[in-house]
Structure 1
Amino acid sequence: MSSVTIKEQISQDLKEAMKAREQVKVDTLRSALSAMKYKENEVGKEKVLSNEEELAVIQKQVKQRNDSIAEFTKAGRQELADKEILERDILIKYLPAQKSPDEIKAIVQGIIDGLPVEGRSAGAVMKAVMPKVKGLADGNVVKQIVSDLLGQ
């Protein structure tokens, strides 16, 4: 990856989307830039966000879209869910490649095997797994895999 920050890449992509009149993409990228600006103000006006902080902002935006998709789908509002899916897919392009369920399962199993039998609680496993997959896996997917493996 080049030395372009996520924020700079989003700004460039926003300009291209505006020229191409891709309204959903324009709105989504503006929303992401706005969230980054908010985070910068939160941590201090003169502070430039680190790559990890920019990544965390995008991950939070993707998680919000995923939560909305689930709620809209449950409520039978497919047109709203479809819009959120489009937005999520635009944002996912700025995240590092996500680990597959099999890769996550291998990491979780390795951690479970390394814990003493009496220390094998979902909380303990999650606490050990999450730092290893931070930014590379959805927490809900990890949680599901942990419960599946501990349930055996």
Structure 2
Amino acid sequence: MKTKIQNRNLPLLLSQMREIIISHFRPILNYFGLTEQQWRILRELADTEKMEPREICQSCQILSPSMAGILKRLEEMDVVFRETVPGDKRRVSISLTAKGQKLIAEMAPLVQRQYELLEEAYGKDLIVQLYQALDAFMLQKDTVVKRIDLPT
């Protein structure tokens, strides 16, 4: 007997949607020699200036074990640097270097143009609706959702 789940597979749809969108930006990242994770970090640092690694993990959705290696490679590329947080030698903050800021400045017009091309292709209204739906869910991220009781 085949069991059918009534709802569409939301996690899969979100994953497929992510792939559709990132595929339009991947050529830019490849041109500049960046991975998607590296770009997420650089883009976030460009917006916030300084972050601690745990904050980067959370905002960029990167697992902590991967973060050390990614940051190490970004440091080797001389696009980020780490410094000790004043008053607490155990904590470090990550910032863009001058080279990292220059890289963002070079990439920004290309990334911006790609966003414009997405809007031209899909329609500005659809892109705005997508942002609004995602923002609405993010505003509700702390909503408590009751979990089912699993069989023992």
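Bear in mind that the values in this text are calculations on the coordinates, not laboratory data. Predicted, not measured: the structure shown is a model, and the values here were computed from it. Cβ atoms are built from the backbone, for glycine too; each structure is taken alone.
In terms of FRET efficiency 1/(1 + (r/R0)^6) of positions 6 and 118 (r between Cβ atoms, R0 = 35 Å, to 0.05), which of structures 1, 2 is highest?
When FRET efficiency 1/(1 + (r/R0)^6) of positions 6 and 118 (r between Cβ atoms, R0 = 35 Å, to 0.05) is computed for each of 1, 2, structure 2 gives the biggest number.
Match the computed value 2.3 of distance in nm of label points 7 Å out along Cα→Cβ at positions 14 and 54 to one of the structures 1, 2, and report its label.
Of the structures listed, the value fits 2.
Quick check: -24500 is what I get for helix-only ellipticity at 222 nm (-39500 (n - 2.57) for each DSSP H run of 4 or more, over all residues; to 500), calculated from one of 1, 2. Which structure matches?
Considering all the candidates, the number was obtained from 1.
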